[in-house]
Structure I
Amino acid sequence: MGRTLGDGAKGAITENYIAQQLNANGHKLYYWESNNKAELDFVIQIENKIIPIEAKSWEAVRSQSLETFRKKYGIEKAIRISAKNFGFENGIKSVPLYAAWCVL
């Protein structure tokens, strides 16, 4: 019987991979957490714009934390990196994991 990674390990590996890709592209990485347990894995700044980034290791993604952050700070656009393909919906740019290096 083979062993598989649990969801927690997959999430941690995914976040680490994305952090490496963003860092390699010269982005200073920040993290955000609300009082209500909403959290964003990464927040970066490009020129004078704040860009929230959510990392997911699977296709079934919910973006409640992205929405909370966007509403609280008036952010128009956000990025979600996941197993889903490229797309753009409701101000959220979807980028597949394999393309995290070209997120911006």
Structure II
Amino acid sequence: AENPAPERPQDLVQHNCINYRFPTSGALYVWEFEEDGREIKIRVDGQLVFNNIFHVLDAALAGRGLAYVPEEIALPHIAKGRLARVLEGWSPYWDGYH
């Protein structure tokens, strides 16, 4: 049986998450959340690791696990019902690159 949707970032340890590896440093991306202005960083585990964010998205679309991807690439798939948001209230505000 599938795990219920996570209710808080700490619940991610019970889920198969799709990791992103930075191509330049080789480091795994640590998922970032926010609660009452406080930053929460969670290291997630899963069977898949990609160094291309679009491969992470493709794996999520194939039902291979939870993914942390930029909203702008997820929105079209959310609108069509192919992806669902989880932990929406925990997302940090992101105003892009500087």
Structure III
Amino acid sequence: MYVAGHPSLTLVLVMLVGGYLMAGGANAVNMYLDSDIDDRMSRTRLRPIPSGRMSPREVLVFGLLLATTATYLLARFANLLTAALALLGFYAYILLYTRWL
């Protein structure tokens, strides 16, 4: 719900951190799902999984942890709609970008 005036600094920081964490989580899950082709492309072969710096399981757990933390922060300190929209973006990125592009 819109409230006239300026948002608090806390809300702005929660939104920035929550968005950053959700984007990072989606990116990490994308790297997990694309790990089978990343070692064949020069642009992506230095990512954590193909380069051997992290195992696929570590990357997946890290990505899901980031997304879960973002969801909690946004739901707790912003609102449920914001958290739901961030999750929608997470799933859209994974389903559309990872699978079809």
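Every number in this text was worked out from the coordinates using simple rules, so none of it is lab data. Everything numeric here is computed off the predicted structure, so don't read it as measured data.
Of the structures labelled I, II, III, which one yields 31 when relative contact order in percent (Cα under 8 Å, 6 or more apart) is computed from its coordinates? Comparing all candidates, it corresponds to II. Match the computed value 22, 16, 14 of semi-axes √(5λ) of the Cα gyration tensor in Å to one of the structures I, II, III, and report its label. This value belongs to structure I.
State the single structure among I, II, III that was used to calculate helix-only ellipticity at 222 nm (-39500 (n - 2.57) for each DSSP H run of 4 or more, over all residues; to 500), giving -8500.
Of the structures listed, the value fits I.
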